[in-house]
1. Where is FRET efficiency 1/(1 + (r/R0)^6) of positions 144 and 280 (r between Cβ atoms, R0 = 25 Å, to 0.05) largest, in which of 1, 2?
2. Check the numbers for relative contact order in percent (Cα under 8 Å, 6 or more apart) across 1, 2 and tell me which is largest.
3. Could you figure out which one of 1, 2 the value -12500 for helix-only ellipticity at 222 nm (-39500 (n - 2.57) for each DSSP H run of 4 or more, over all residues; to 500) was computed from?
4. Who wins on Cα Rg over 2.2 N^0.38 Å among 1, 2, i.e. which is largest?
5. Using FRET efficiency 1/(1 + (r/R0)^6) of positions 160 and 320 (r between Cβ atoms, R0 = 41 Å, to 0.05) for the comparison, can you identify which of 1, 2 gives the largest number?
6. For structures 1, 2, which has the highest computed value of Cα Rg over 2.2 N^0.38 Å, for residues 16-167 alone?
7. One of 1, 2 was used to compute P(r) over Cα pairs in 10 Å bins from 0, in percent, for residues 88-199 alone, and the answer was 14, 50, 33, 2. Which one was it?
Structure 1
Amino acid sequence: MKGRYNAFTSFFVSERSKVYYHASGVLKSVKEGEPRDAWYFRVRSMEKPYEINVDPDLANRDVLTIFINYQVHDYDGRFIGATGVGLTVDAVRKLVNEYQQRYGRTIYFVDTKGNIILYANKSNDAGKNIRITPGLSSVADAILKTQSGSFQYKRDGREHLLNVRLIPELNWYIFVEKEEDEALFAIRKALFINLGICLLITCVVLFITNFTINRYQRRLEAMATSDKLTGLANRQAFDLMAEHALKAANRSGEALSAMLVDIDLFKNINDSHGHLFGDSIIQGVARVAKDSLRDSDILCRWGGEEYLVLLKGCDAANAQALGEKFRLAVKEADFRHGDIAIHVTVSLGIAQHRVGESVDELLHRADTALYAAKEGGRDRICQA
């Protein structure tokens with residue numbers, strides 16, 4: 001994840017073991033009462049699934065980092081840990097420095113307690129509090145009581161124009177200021193430009209964080225519902241789709257059939273040619289299945305060399321015809337791995353859904369039919 005999304009850091013903390021896994025290995029164990037671990041126990045109890053916060057990164061010499069912490073739940077909704085990525089504030093600093101040079105403004109970030117967190121050039125008053133900063137101290141309390149606004153203060157005999165906006169996702173204020181004597185000729189225009197810069201930088205930061213969260217979430221969802229070897233749906237995904245298909249069939253009265261498929265003598269293939277060749281056979285049969293079946297059919301890898309297909313709007317006779325088409329396509333296919341090429345066959349078991357029958361009962365009958373096909377000599381279809 002760290003490499004794919006160009007993140008500064010990435011991690012996962014297990015709820016069961018409290019182990020903190022980092023991109024470079026096991027970092028530590030989190031403990032309640034430890035100030036540095038407070039973020040984990042906060043994330044665990046949140047109502048929303050994620051948070052964005054800024055903390056020093058223990059794994060990277062306490063570099064100030066924007067963390068996106070995300071709750072992880074199992075399929076029963078139980079909390080099993082927290083994962084996330086960190087984006088170094090240097091990327092934000094570089095972006096701010098570009099705008100600062102382009103528009104001739106001074107831009108910096110302040111937390112809700114008034115501490116100056118970040119300057120574009122890493123120096124200036126970073127680390128100080130605006131309540132004790134000359135000039136700013138006169139408007140500090142008014143700034144910290146609002147979420148946005150325009151202010152004016154005097155420092156070193158010069159008037160300064162200041163625009164402030166709160167970034168709620170980071171709980172930081174962004175300060176954009178300019179000396180008044182440079183802006184008198186177009187003060188109104190300057191104020192609008194300052195507001196625009198505040199809005200633009202806020203949008204950029206929000207876009208980066210939202211983009212990262214969305215891509216990260218889609219990746220996690222794909223990993224949780226897809227079989228890594230074939231790209232087909234896995235058993236967890238099938239359970240969800242099967243229940244939906246069964247309810248739809250009960251409402252509409254349409255036929256629904258299940259088809260279990262098993263590659264014949266697959267152990268002999270592994271023993272003769274090795275597991276890598278066996279994996280290529282599993283992938284090849286999956287490709288033939290996609291080409292032979294309909295787009296509406298639910299196809300998943302059931303485990304090992306077995307596949308499961310749920311055929312919507314399909315009675316036993318039509319399921320038999322589709323199964324025969326698939327069986328012949330596999331039998332005629334040329335499966336290659338390197339310089340080796342072989343032919344394989346499959347056995348199929350088909351069962352049509354009966355009124356009041358559960359998904360498990362339907363699959364049990366399909367499995368019984370598959371067993372009969374294997375016992376009957378393989379390379380054939382049986383119905384239950």
Structure 2
Amino acid sequence: MHLEEVITSRHKAQFHHLPFDLYRHVSNWVPPLKQHIEKIFDRSLNTHFAHGDAIRFLLFDQNNRVIGRIAAFYNEANTGEKIKAGGTGFFECINNQEAANQLFDACRTWLMAKGFNAMDGPVNFGGRDRWWGLLIEGFDPPVYGMNYHLPYYQQLFEAYGFKNYFEQYTYTLHRNTGMPDMIYRIKERLTEREQVVFQPAEKNNLEKYAADFRTIYNQAWANHEGAEPIDEAQSRAIMHEIKPVMDPSMLLFAYVRGEPAGFFIALPDVNRLLKYAHGNFNLWGKLNVLAHKPFVRMKNLYGIIFGVIPQYQNRGIEAGLAAMMHEMVNKSRYYEQIELLWIGDFNKKMLNFVRHIQAKKYRTLITYRILFDETIPFERCRVIE
């Protein structure tokens with residue numbers, strides 16, 4: 001077996017083709033769009049290159065057949081003082097521990113040369129909302145941007161020495177499953193007595209909602225490990241990216257006396273349609289998606305992000321947004337359920353919240369960490385009370 005760095009166009013084609021070989025008998029797998037993956041490794045498009053770097057590898061067998069792939073990356077802005085962790089992701093490999101070890105070793109060696117003493121994986125060279133964590137439970141078709149893995153990957157990671165740094169869960173709510181009456185009463189009280197307004201976004205006024213999103217996000221997520229503030233350009237880019245697939249009625253905002261206080265953002269599950277692109281959003285992929293669009297019902301939503309400014313937390317805003325979300329789903333003609341994504345086991349507030357609204361746990365993913373220096377005690381992710 002031998003490794004090669006992904007440099008040429010042929011290497012890139014092989015990088016994207018390998019999963020088609022590995023998942024060819026897995027009906028629930030939906031290939032990600034290679035154009036979106038390539039953006040992550042494009043220095044002109046990924047702002048994380050401003051404070052970091054990335055590298056990709058392919059693993060070949062003795063017959064020069066690709067049997068594995070992986071990426072390593074780091075962002076100096078996200079590192080701590082004691083533990084300086086880089087990342088690894090986009091791992092795909094045959095069921096062979098020696099092959100997996102060679103891929104992990106390549107990333108480890110590269111990160112150590114850059115001054116890092118730990119490695120997290122599988123993670124993304126970007127935000128946590130995409131391509132983050134190893135799927136170990138809930139192997140139904142994934143929503144777009146969610147990692148999907150072969151079950152034996154867990155053994156490959158753990159046998160190498162990766163340890164569970166934190167788990168992240170998804171939860172589902174069905175349209176016909178009612179939430180406790182208390183949730184709706186809280187929303188009514190806030191609306192009638194405390195000058196709280198809950199409203200969906202307006203598609204022709206996305207500039208305003210981009211600004212409100214930024215205001216809330218930069219305060220609500222400031223104490224989350226690995227979270228970075230976003231600027232005006234980034235918030236606009238987020239709204240621009242989701243605009244083609246968004247349903248404005250599911251971009252929900254809360255305002256207290258006219259000031260932004262919280263948001264809940266959900267999108268239709270476009271993977272039901274994008275699977276017809278077969279991983280390539282070129283001309284033929286787009287035409288194939290358009291040809292199937294009239295016959296595909298995007299019946300599921302996925303909640304990508306939820307946040308409330310700290311001064312308004314535990315005052316009912318969370319319940320009010322949940323009540324409005326459930327009301328909007330039940331009013332629609334299309335949606336059957338919503339999947340709430342990315343709830344970390346370290347986020348006690350959100351875990352309590354999903355229990356209160358009676359959502360059901362659906363999937364489990366693990367973010368692993370390995371320490372290069374074994375004299376450093378391993379600690380799980382800091383709990384947010």
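1. Largest one: structure 2.
2. Details: 1: 9; 2: 21.
Comparing 1, 2, the top value of relative contact order in percent (Cα under 8 Å, 6 or more apart) belongs to 2.
3. It must be structure 1, since only it matches.
4. Once Cα Rg over 2.2 N^0.38 Å is worked out for each structure, 1 has the highest.
5. Values: 1: 0.00; 2: 0.35.
The maximum falls on structure 2.
6. Numbers: 1: 1.30; 2: 1.01.
Structure 1 comes out on top.
7. Values: 1: 14, 50, 33, 2; 2: 11, 32, 23, 14, 12, 7, 0.
Value 14, 50, 33, 2 for P(r) over Cα pairs in 10 Å bins from 0, in percent, for residues 88-199 alone corresponds to 1 out of 1, 2.
No lab work stands behind these numbers, since they all come straight from the coordinates. Quick caveat: nothing in here was measured; it's all calculated off a predicted structure. Cβ atoms are built from the backbone, for glycine too; each structure is taken alone.
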